[in-house]
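Colleague: Input: structures, listed below.
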Structure P
Amino acid sequence: MDRGLPEYTIIYRNIRHARLEYRTGTLTLVLPEDYRNPEQILQKYQEWIKHKEHTITRALRESKNKTIIQDRTKRQLKTLVNTFVQKYQRELNTNINKIFYRKMKTKWASHSQCNNLTINTLTIYLPDDLIEYIVCHEIAHAIERKHNEKFWNIVAQKFPDYPDKEKDLLIYWFTIQEIMKPFEEKMLK
């Protein structure tokens, strides 16, 4: 095993297939309960891990130069999200049941099998175009659940520059986390 790979944590769950998560700068191996060779999966995905680590390192560096200038209220965020939801429901011929808002630790939003959207309240700090992209991305999951070629083709129809949007979201993620850190530390005292 290449020792150049980052440290990682292992979580065992009642799942069928092993997966890697490298969302917020921490590599996590999510393994089936009977999986006994984590080194094997690390070796298999060594190049993917290195690529993700490079992407995250670059985003961390770029996040130091990013400023958050959005000044909107919760009501304004909800109005903006509703506008985008209506637009992409129509364009993608889907139906969203409910929209929920809560602070999420590892993602900007999610789409449930019941066709509900959950939007991270931290999106309040994002530019409008990134909020629109997040909504479109999640509504595309009503058509295709997985991040596979079919899914990205749906997203690319609306956002041909989606790789740039994904990079920007990662940069903003780290920027917002850094800005929020003093507030969260103060609340823990």
Structure Q
Amino acid sequence: MAREVRDDRATLVNVGDQSWWLERTYGSYHIPAARNGQPAVVTIYGRVDVYDVGDGRKNEVYVPAREIAADLARELEDWGVFAAAGARPTEAELRAARERLEAHLRHLVAVADTDWARYRNPAFIPDTARRAARALHLEREWAAEPEQMIECPVCGARLRRGVALCRECRAVLDPERLRRYRFAEPAGEGGARAD
């Protein structure tokens, strides 16, 4: 079981709006998302990791905090995570991380645009591309949020929100809306509606 060495520290920073969990043999790490434009700053400590070499023997290996922070950041650097040079991130480091994140998000959107032009199939667009388009405040046909559906309490049919009447069982779901927008019943055999 790994144990922390509190006098060896490094700083990991996230400028992105997504939180992350990373697993290593020497520990689990949570990197929270940036909030309200403020980066999330996490202190990483050095670890003494114990590993089994077989025959009941165990060895200890020291993993420095800077090495851990660099390893975690390497996996997420395109997503705005970096190991700060000091205890606090500098403005230059923050700017560089934000630029790298924006470039990555723009790349994801460009790839999705190409896939959409080629296939016009939402199944070919990954969620990361949709998230990138939202983060960049870009409107894309392929990034549209799926319409939230409700279930009819009578028959269980899947319906759009705000419907007044179930299309399957004709149950009244919103009596006021139905009353307000109700069409008159067809008159006679010609199907003409009354005024």
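FYI, it's all coordinate maths here, none of it is from the lab. The model shown is predicted, which means the values in this text are computed figures rather than measured ones. Cβ atoms are built from the backbone, for glycine too; each structure is taken alone.
Colleague: Quick check: 18 is what I get for relative contact order in percent (Cα under 8 Å, 6 or more apart), calculated from one of P, Q. Which structure matches? All intermediate terms of the calculation are to be shown ahead of the outcome.
Modeller: On the way: P: 18; Q: 14.
Working through the options, I get structure P.
Colleague: To which of P, Q does the computed value 8.2 (mean count of other Cβ atoms within 10 Å over residues 50-57) belong?
Modeller: It must be structure Q, since only it matches.
Colleague: Comparing distance in nm of label points 7 Å out along Cα→Cβ at positions 90 and 178 across P, Q, which structure shows the greatest value? Can you show the working numbers first?
Modeller: Values: P: 3.9; Q: 6.8.
Comparing P, Q by distance in nm of label points 7 Å out along Cα→Cβ at positions 90 and 178, the maximum is at Q.
Colleague: Quick one: distance in nm of label points 7 Å out along Cα→Cβ at positions 18 and 154 came out at 3.0 when computed from one of P, Q, so which one is it? Mind dumping the intermediate values first?
Modeller: Numbers: P: 3.0; Q: 4.4.
Of the structures listed, the value fits P.
Colleague: Determine which structure produced the value -9500 for helix-only ellipticity at 222 nm (-39500 (n - 2.57) for each DSSP H run of 4 or more, over all residues; to 500), calculated from the coordinates; the candidates are P, Q.
Modeller: Values: P: -16500; Q: -9500.
The read-out was computed on structure Q.
Colleague: Also: Identify the structure, out of P, Q, from whose coordinates FRET efficiency 1/(1 + (r/R0)^6) of positions 42 and 74 (r between Cβ atoms, R0 = 30 Å, to 0.05) was calculated to give 1.00.
Modeller: Working: P: 0.10; Q: 1.00.
It traces back to Q.
Colleague: Assuming 60 is percent of Cα pairs over 26 Å apart as calculated from a single structure, say which of P, Q it is.
Modeller: Details: P: 41; Q: 60.
Computed on structure Q.
Colleague: Comparing distance in nm of label points 7 Å out along Cα→Cβ at positions 34 and 170 across P, Q, which is largest?
Modeller: When distance in nm of label points 7 Å out along Cα→Cβ at positions 34 and 170 is calculated for P, Q, structure Q comes out on top.
Colleague: Of the structures labelled P, Q, which one yields 37, 23, 12 when semi-axes √(5λ) of the Cα gyration tensor in Å, for residues 26-97 alone is computed from its coordinates?
Modeller: Answer by label: P.
Colleague: A value of 27, 34, 25, 14, 0 was computed for P(r) over Cα pairs in 10 Å bins from 0, in percent, for residues 122-161 alone; which of P, Q is the source structure?
Modeller: The read-out comes from structure Q.
Colleague: Ranked on FRET efficiency 1/(1 + (r/R0)^6) of positions 58 and 114 (r between Cβ atoms, R0 = 41 Å, to 0.05), which label among P, Q comes first with the largest value? Could you put the intermediate results ahead of the total?
Modeller: Working: P: 0.65; Q: 0.20.
Looking at the calculated values, the largest one is P.
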